[in-house]
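The structures considered in this document are given below.
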Structure 1
Amino acid sequence: MRSQLPPQVAIVSIQNPLGLGDYNEPQPDVALLRFRPDNYASAHPTPEDVLLVLEVADSSLAHDRRTKLPLYAAAGIPESWLLDLEGEALERHTEPSGGRYGVVVRVGRGKELESTTVEGLVLRVDELLG
């Protein structure tokens, strides 16, 4: 993912908290954040800073679907990805409204998905699953 991003476009954040209100600070497996010169040293990113999040789900699939994705949607994060390891599939969730994503695209091995928020970012299922 990092190799596809031009410098000073986005910061890749791995398992760091996102401030989603007074009581919610989930730690997505990966978050792409708007570039900021201080690299978010002065404060946790907020929903306005997030371009997309990616959750990698094995035993956490139910929790990611029922808890984390609705949190991200309610916060207005424009794009959330879910890598389903057991199902060998990648999902792109977009168009957040009312605590859920209105559009979900799921693809399996041999396929790829392009980000709707980060120009030129394409994730290939086979590369993610190995």
Structure 2
Amino acid sequence: MPHRHRFAAAAAAFFVNTVVCAAQIYTASFYNKTPYHTSALSGHAWVQELINGHPERIKCELGMKLHVFQALIEALHAVGLQDTRNISLEEHLAIFLHTSVTGLSIRHVGERFQHANATISKYESKISTHLMCS
């Protein structure tokens, strides 16, 4: 009989230890304050590189030639869209176009532009709304 009690106690201790370890692993992501978006090239810098770089590169990444991109920026300015505090209108449009052309998830586009997923979703939606209403 004492052998069964020791076995049951050991099994219970193993179970509790497993649950505690799982809880620690799960909650560690909430307390890990290591920056996630740490690329040397910010979204703004990448868009500027596209604008100032080889003409075929902007077409490949955003699906349109530079003069069309610039005309679209002017049209968006004309309907009242402006730069926000942290993101230029060029970057707003590039987020929308890059997502449309590549079909990448918000998480992947966030990594490309070095912004949080919520930010990507917000600006993608903002441009989409204005393009559909214009």
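Taken together, the values in this text are just the output of simple stated rules run on the coordinates, not laboratory data. Bear in mind that the values here come from a model prediction, so they are computed numbers and not experimental data. Cβ atoms are built from the backbone, for glycine too; each structure is taken alone.
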Which structure, out of 1, 2, was distance in nm of label points 7 Å out along Cα→Cβ at positions 93 and 117 derived from, given a value of 2.9?
2
Quick one: distance in nm of label points 7 Å out along Cα→Cβ at positions 21 and 61 came out at 4.4 when computed from one of 1, 2, so which one is it?
2
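Comparing structures 1, 2 by relative contact order in percent (Cα under 8 Å, 6 or more apart), which one has the largest value?
Looking at the calculated values, the largest one is 2.
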Among 1, 2, structure where Kirkwood radius over Cα pairs in Å as derived comes to 18.0
2
Value -24000, calculated as helix-only ellipticity at 222 nm (-39500 (n - 2.57) for each DSSP H run of 4 or more, over all residues; to 500) from one of 1, 2, is from structure 2
